[in-house]
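Alright, structures below, take your time with them.
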Structure 1
Amino acid sequence: MSLEVKIMDNMKEAMKAKDTVALEALRAIKSAIILAKTETGASEGLSEQDEIKMLQRLVKMRKDSAEIFTKQNRQDLAEPELAQIAVIEKFLPAQLSETEIEAIIAKIIAETGASGIASMGKVMGLASAQIGGQAEGKTISTIVKKLLV
């Protein structure tokens, strides 16, 4: 079942349950899918990798917004953003823990013989390809820096 079909099914359920927060998050995902499909040069359908990247981008946007609202002491605006994050994350693959990410990156560093911060790009490329949508890029970058220094 494609992501678009899952989103439509969940939208119907959210409408029936009158869950406005979930409905808003699902509409945002649907909008992003439509935008990605209609971009110039876009192929007919989205690959699973593209769908994961799009969902991660939506989660990151909401995390950033919630962080700003929290800093400005606006919990009334931060709470819906956090609730939408929970809805969007249901469609992402299970996230790896930091220790699991560290183990994968340590293995990559050992295999490539990378040392020093100069080889960070090479390690990041391999790690991002291997870990994929199971961790945020920021988390991967932080761990790579820690292990290479």
Structure 2
Amino acid sequence: MSNRMLDKNNIPTEKEIFEFIGNDTKKLLKQFEETFDKQYDMQKELKFPFGNNYGWGYKYSHKTKHLCYIFFESGDMDVMMQISSKDKEKLNEVINGGLSLTKELWKNKYPCSDGGWINYRPKTKEDIEEIIRLLAFKKKPVVK
């Protein structure tokens, strides 16, 4: 696991977050948020969930529906999302219709209910588009 913001007692400012993740990752985060905000009623909360190993991150939701977490890493970010469906065929179509990285992450997912958790570390605009595509499977985008 990369270096994360693990000081629970020190709530990071946006400036500190951007300095920590670096300029390239900041651009990807902004792209993610702009796209997310166009498709959902974006709720963003700064959280320190899951004990002491994940650190600070943003929880993104649409109204009351949790969609993903983005954890801050030194020069990077980790988009953690649960993808599941009772319709296994549809779920497999979504995974197999994605980038090769998505298929690899799915193969190594943390299993949970009718799917699993994946940790996506986006490096390109295409990775962000893929994350948004996966979130659209989880929660259909809202027309604004």
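What follows is calculated from the coordinates using simple rules that are stated; it is not laboratory data. The structure displayed is predicted, hence computed values, not measured ones. Cβ atoms are built from the backbone, for glycine too; each structure is taken alone.
With Rg and Dmax of the Cα atoms in Å derived from the coordinates and found to be 18.0, 56, which of 1, 2 does the value describe?
On the way: 1: 18.0, 56; 2: 14.8, 44.
Label of the originating structure: 1.
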Practice task
Supply the structure label, taken from 1, 2, corresponding to relative contact order in percent (Cα under 8 Å, 6 or more apart) with the calculated value 25.
Solution key: 2
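Could you tell me which structure in 1, 2 was used to calculate helix-only ellipticity at 222 nm (-39500 (n - 2.57) for each DSSP H run of 4 or more, over all residues; to 500) as -25000?
Numbers: 1: -25000; 2: -12000.
The correct label is 1.
If mean count of other Cβ atoms within 10 Å over residues 31-38 comes out at 13.6 when worked out from the coordinates, which of 1, 2 was used? All intermediate terms of the calculation are to be shown ahead of the outcome.
On the way: 1: 13.6; 2: 16.2.
Source structure for this number: 1.
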Fill in the blank from the handout: The highest value of percent of Cα pairs over 18 Å apart, for residues 23-78 alone among the shown structures 1, 2 is in 1
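Given a value of 2.7 for mean projected area of the Cα convex hull in nm², for residues 7-46 alone, point me to the structure among 1, 2 it was derived from.
Working: 1: 2.7; 2: 3.2.
It must be structure 1, since only it matches.
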Exercise for the section: Give the label, chosen from 1, 2, of the structure having the highest value of distance in nm of label points 7 Å out along Cα→Cβ at positions 55 and 111. Expected result: 2
